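Asker: Before anything else, here is the set of structures, which you'll find just below.
Quick note: the coordinates plus some simple rules give every number you see, no bench work behind them. As the structure is a prediction and not an experimental result, all values here were calculated from the model. Cβ atoms are built from the backbone, for glycine too; each structure is taken alone.
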Structure 1
């Protein structure tokens, strides 16, 4: 499922127009992104939690030359599925 499929599904299930559904989906993604950028978490009971994982700077090697390189610190989004989502996937 891609974004336009998601928008169509939201429009069909909610009775919204595709334009309104598109605005709702975009707003959801924007809100999650802004919350994570500010250091917060997004918790949706029964679905899951969105958070940020911090990776420290570390030393690596260039696989072609074997030269040591420094890999800079970074942040990565993380999602942990909730019990309701896990149960739905496992037909419980």
Structure 2
């Protein structure tokens, strides 16, 4: 299992368009991908799980990736967060 802290860098946080990008990214891997926030665990392969996070600009999230392609999945998610989900 790979656990990492990723920060929300885009100005508007996680909204519907960003949630869709995260779900598409996470869903492209066989590994399970979840995030822990305030003691709750959310599945990053479901739009509802991502939207329910209500993550805002500047927040840090603990993402856990576990499975056969966890290294590639973790790297790709890290890049997605770093590029502000494709937003300015």
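Asker: Comparing FRET efficiency 1/(1 + (r/R0)^6) of positions 4 and 68 (r between Cβ atoms, R0 = 35 Å, to 0.05) across structures 1, 2, which is largest?
Answerer: When FRET efficiency 1/(1 + (r/R0)^6) of positions 4 and 68 (r between Cβ atoms, R0 = 35 Å, to 0.05) is calculated for 1, 2, structure 2 comes out on top.
Asker: Given a computed value of -10500 for helix-only ellipticity at 222 nm (-39500 (n - 2.57) for each DSSP H run of 4 or more, over all residues; to 500), which structure among 1, 2 does it belong to?
Answerer: Answer for the origin of the read-out: 2.
Asker: Sticking with this structure for a sec: Who wins on Rg/Rh (Cα atoms, Kirkwood Rh) among 1, 2, i.e. which is largest?
Answerer: Structure 1 comes out on top.
Asker: Which structure, out of 1, 2, was Rg/Rh (Cα atoms, Kirkwood Rh), for residues 28-75 alone calculated from, if the result is 1.24?
Answerer: That value comes from structure 1.
Asker: Additional query: With relative contact order in percent (Cα under 8 Å, 6 or more apart) computed per structure, which member of 1, 2 shows the largest figure?
Answerer: Ranking 1, 2 on relative contact order in percent (Cα under 8 Å, 6 or more apart), first place is 2.
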